[in-house]
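Read the figures in this text as sums done on the coordinates, not as results from a lab. None of these values were measured; they are calculated from a predicted model. Cβ atoms are built from the backbone, for glycine too; each structure is taken alone.
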Structure 1
Amino acid sequence: MKDSIVFIIPVLGLIGLLVMFMKYRWVAAQNAGNEKMQELSGHIADGALAFLKAEWKVLTYFVIIVAILLAYSGTLVEDSSPLIAISFVIGAVLSATAGYIGMTIATKANVRTTEAAKTSLAKALDVSFAGGTVMGLGVAGLAVLGMSGLFIIFLKVFNVVELNSSSMRTLIEVITGFSLGAESIALFARVGGGIYTKAADVGADLVGKVEAGIPEDDVRNPATIADNVGDNVGDVAGMGADLFGSYVATILATIVLGQEVKAVDQFGGFSPVLLPMMIAGVGLIFSIVGTFLVKVKNENDSVQKALNIGNWASIIMTAIAAILLVKWMMPENMEWINASRGAGFTQNGVIGAIILGLVVGAIMSIVTEYYTAMGKKPVMSIVRQSSTGHATNIIGGLSVGMESTVIPILVLAAGIYGSYAFAGLYGVAIAATGMMATTAMQLAVDAFGPIADNAGGIAEMSQLPDEVRERTDNLDAVGNTTAATGKGFAIASAALTSLALFAAFVGVSGISAIDIYKAEVLAGLFVGGMIPFIFSSLAIAAVGRAAMAMVEEVRRQFREIPGIMEYKAKPEYEKCVAISTNASIREMVIPGLITIITPAVMGFVFGPEVLGGFLAGVTVSGVLMGIFQNNAGGAWDNAKKSFEKGVEIEGKMYFKGSDPHKAAVTGDTVGDPFKDTSGPSMNILIKLSSIVALIIAPHIAVKAPVNVETSQKQVIETHDEQQTAPTVEKTNEAVNYQEAV
């Protein structure tokens, strides 16, 4: 029975990839517009591919070096294998492939969305959302297929017949390498793509909109092609690799804890391990169903409402399917193989944890939408503060970002507490799995935004009629909100996943508890709390340096190439593309290495308990920083876009080009690296730190010493505890105690 069900899971992944291919063909068959539009789209596609090639060249060296180290480390401890290197390489390749699929479809869908916007808003949404759907199905399909496929292969390779055996522990150590590969590529893709897109965006805004007074995405701005390229390599390829890694890490965390659960079932006790992969598979199928429900009929229909219908439908259907899966697969009662993990739990407890995970994800998205959506109180407060200058706009955005951490953290805390109460640590992990089950739909909603943004840029550069840009701006404004909600969803799942990975690390490393009263553990906690700050500092500073170079280049071209402003000369777009490419590749290395090397150093130098304190610090600090930066950046962005539609402040209307609008542009410029570079990298940072710790755990595990003195002490302590309890056989106990001593 186990062998039959496990083969269903990769089939579900293949179905997702098949539908993705059909959607890809449909998008590619749409009208790509006139020659000018196709030329601009070609420049964007060429720039995006050039960046990926440069990035992959650097990452190839990284993958080879790490694979060699992993292969060697796999020979050093009992529960590992050199095959972890192969698993790592496969994870890295599939993560890069997920990003490539998204980037390719985005560069095809953008110009086709522009052409569709000539017809209607409904047609433009169909094309842009179909592009996002390709991205979502590609990521989820590859993740389900890759994870379940490796699991099946290694079940046979290591001849696993029972849970919590040496062969099962080896299997888990090896597939952890798959997650390490996925998250490593995701980190570099997210940071590198984020630096690229924001360097171009900031440079284009500061010189084009603020200094030259020309519209956003004006063909005369030399940085505008680099800006549109950045939307694809950062917000699409980077996001794709990011959520691929999150998806895999969530499933892995649940598998790791599931193999410690004793379950008497028809699957040979494997149901706690198979369940997360099955939930991911059915979540993929119902995400496909949800994508077909995203429609608008006329110009006045709400795009946000259409997206919400598809999203909520996929969540509800997945929840029902997950309940049925648990009822079918899991026994009524389960307990931990190691009693120190806590009390046992029930089938209904697992169901409760899954539902709670879905609820937490939904609430996180709703709260994020409230703090970042146009017309809502937080964004309008920034709009009003823009009327008194640049400084008050910045103050308003920072305040909104900080305030926005309160409800999500309370929701996360309640989710952690509740899911643990339902099913212990397994409940926390399966709650994260439930939350991530509709990743395909979440990513489709997220990825359509950058496509719409690019479509608007092409419309502006092609000088199409105003109604075309109005339709693409409508999609783009909603896309800004969905991008922010997607990041809130990702950081919430990362928090639950990291806690599950943390619990797995504690079990593998052999430590029974982490005592923060110990000075070295407390020191590790503080060092871990610092890491998200230095990581953010490096990422934001990298954007600043690259943006300065971009500003100087745009100014040079305006100064030295006569006729640009009169449309008589063509800007040198390729030089701005080169600046972003070179800066992003160079600057992504140090933040990435800090994330991977620091946990290893903490573990090998100071031991597993200090490393545990370090992980706790990274997780708490990283979640707070991620929520703050994502929401502050999203709110600043939509405050700026509010002026493009026109806003009323104290009875007076303000539009694009006004002084309050210029203040809002400054705020958006500050928020850009927050929401698109450092903020979304936080969820990768905290998960990758935990995965590195889990991989090195067998190498630094604490082995409890066994000797006569220890045994006698334990007997005496046991006797002392017994003396405190009422008993009717004290004489016999005393005799037994003396004999034992």
Structure 2
Amino acid sequence: MKIFFISAIIFTGLFTTAFAQNDIPTARQSFHDRIDKAQLALEAADRTADGQFTPYYDNNELNKASNKAATEDVDDLQKFIEKQDWDNNTKLKYLRGVIELLEGYRSSFIVRGITGAQLVNALKAYKEAMIMDKHGDDISSIIGKYKYEVAVLIARNYAFQSNPGKNNFNNILVRKNLDEHPSQALGILNGLLKTDPDFPAADSIIHAVAKDSSDAIYTYAQSYTPLGEKIRKSNDPLVSTISKIANAQGSSGSRIGRQYMPFLDALYKGDISMDKVEDAMNDDVIYFKLLVKTEIQYAANEQNKDTAMALQIMKDKISDWGINKFINVVNGLHEKSNDVRYACLKPLSPIDLYYLIVTSEEVIYTSTYVNGKDYGIYNLIWQKGGKELTGDSLLMSVQFDYYKKWIKMAANYNTLDNFLSKMDPESSRLLMKAFVRGLDKSSTKNPLEDAVDVAGSYSSIDDPAIKQLVLNETQDNLDKAKRERNTKAYNIYYILNTLFLSMDSSNNIDVSERLGIEPVYFLPIDKLKDSTGKIYIQQFTYGDQDGNVNYERFMDAFSRLGWKTSVNKYWSTVSSTKGVPITIFTNRPLDEKQHLDDDAQDALNNYLDENDIHPTLAFHRGHSYYLKSSVKQLQPSERLVFLGSCGGFQSLNDVLKASPGTQIISTKQTGAGDLNLPMIRDIILTLQKGQDLNWVKMWKGFSKQLSSDTRFADYVPPYENLGAVFLVAYQKLQDKEKEKADTKDITIGTKKE
């Protein structure tokens, strides 16, 4: 990018200056301007306001290559197109293709679908394809030559839609994509069948996808598409079973296939009939019990290396059914008497209740899980089970399914000691050892979930002996991974060992330095400022009674501190009048029953987008049932997220997906508005003074100020959110592996098929 573009506000005419000697027509000039804007958008995509495209945290070599691609290489490509003896329409076509290439690359980069340095190869591939295309040659060899992430940008590009090899592009992409993303491959296959109904590899692709991604087959089996027709006519037994399920109808004529899909494995093997499943659909409790029974059988099969088909669909259905039919009911009655609140759970067995707990982690209220000594689902399990039910017998009854999630939640809700006391000492030791083992072999939807659960549990374990046992087992598994040269296992246990040792200050471990991640014990103020030195904060409030009280108290507190306040129909702004310029945006807590608080949040979000304002701090000020809504609205720019609701500790993974690398303050159990406000106030006032957020120092201050309230003990500072730190550290290691591949790829050239 030309240097004068960096400081330019108005783009019109700038490119003309660079190419004045070429006398570029106005029609093409606008395309060059759009390319320049796409370059600027790329520079901003790396979340740094340095006027460069530097997508890597600490890899200068790859940052240099990426930035050169985004600036000089794009400029050179523009110059190359203009210097050719091509007619105006041809040049316009290829300039438009460059715009589409940059915009497509940026979109993929933002969602981590492509790495920074692959822009080098994307531009290289585009130029090679452009030259071949201009000569009327098939560019299939170019598409086949590069990685899928680059190949798809070329194959789908506007500039090559009339290329002689166009009909072969999808064929190349589907073969590239099948191994990594089978469900996506079906979309491409469907397109192929539109032009080539007899595509020879169709049946083999459908069969390959059916076992590993049965839900994708299910979706197409219901459609009136060429692929849907192919699936419905398939003679493959598994494909035929999925097709029959997908098109099943109830007595009213409505589709009921989704109710059958969790039982696919059992139906395919003849272990259960469709009639039995359909009968169970008539009763919410009976259907849930059948789900649980079948899931336990799947767990037993898993121990014999027989993984059930559609296993994740089964797990998702148990979770959805349990949450919608039972958990949400109990959550929603939190202000009613206990007899009324827990009445819907009476028909459920201890095993059913176990599955309600382990599959509802993100939505279960603290008081739904445990409520005093006698209520809450945890206590109901032992009441229903009687004296014969022990910790051992409960886990054996469920084939140890979800036992790591069970332990993690017990640790977080302070019931782990109680649970382990229901087992003999040796069994409890073996269980906690098993809890730490095999974290590289997780069969969950998120392959790191078990490791995150172990990390998140450690700081919640109170028993020193159990804590030491977990540490010892972690170190034993680290040594084993090193001996066996198991890279994934080594990385997992190395991070866990570092985190666990760092919890003891006498070990003098700098987590940031040891794991190569940004600091966790403090947050530099410079990370929170935008390019003009301002700090923007977004606060999410909700329109219930507590939300209104908390909002008014917040506004009053900062008004008393002399901050400037203003309010419109949908949101308020609170701005500092001295020190570091800070602006806090808070949506107004309007009537939740009419969803007016949603309207207020939408209006504020639109305003922030339209004015290119990207908050770096976010405060969730609402009950736990509003938390998902707040998390969905987080921006990638967030550097600190304060989750002030009950059980915010359970949502760390979702927060990090929305805002990678952000620091998190959360609660393991109860969150309270009268605790949140003084903490939020002190954080903001510290920043106003121009100081970094030193969490160890600040937490000592919070403890001194708030320790008389026992609920403060549930709050977790960023450096003790070990699950979150683990995810950030592991992603860092993954990024390093990608960097090695990128360095090799752009140095050696491109990988051939």
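Determine which structure produced the value 19 for relative contact order in percent (Cα under 8 Å, 6 or more apart), calculated from the coordinates; the candidates are 1, 2. Before the final figure, lay out the partial values.
Details: 1: 19; 2: 8.
Derived from the structure labelled 1.
Given a computed value of 3.1 for distance in nm of label points 7 Å out along Cα→Cβ at positions 77 and 533, which structure among 1, 2 does it belong to?
Details: 1: 3.1; 2: 3.8.
Answer by label: 1.
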- helix-only ellipticity at 222 nm (-39500 (n - 2.57) for each DSSP H run of 4 or more, over all residues; to 500) gets -27500 when computed on, of labels 1, 2, structure 1
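Using Kirkwood radius over Cα pairs in Å for the comparison, can you identify which of 1, 2 gives the largest number?
Values: 1: 26.3; 2: 29.2.
Largest one: structure 2.
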- Item | Identity of the structure behind 0.15 (criterion: FRET efficiency 1/(1 + (r/R0)^6) of positions 437 and 685 (r between Cβ atoms, R0 = 35 Å, to 0.05), calculated), options 1, 2 | 2
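Have a look at 1, 2 and say which one yields 4.8 for distance in nm of label points 7 Å out along Cα→Cβ at positions 53 and 677, as calculated. Can you show the working numbers first?
Numbers: 1: 2.5; 2: 4.8.
Checking each candidate, the match is 2.
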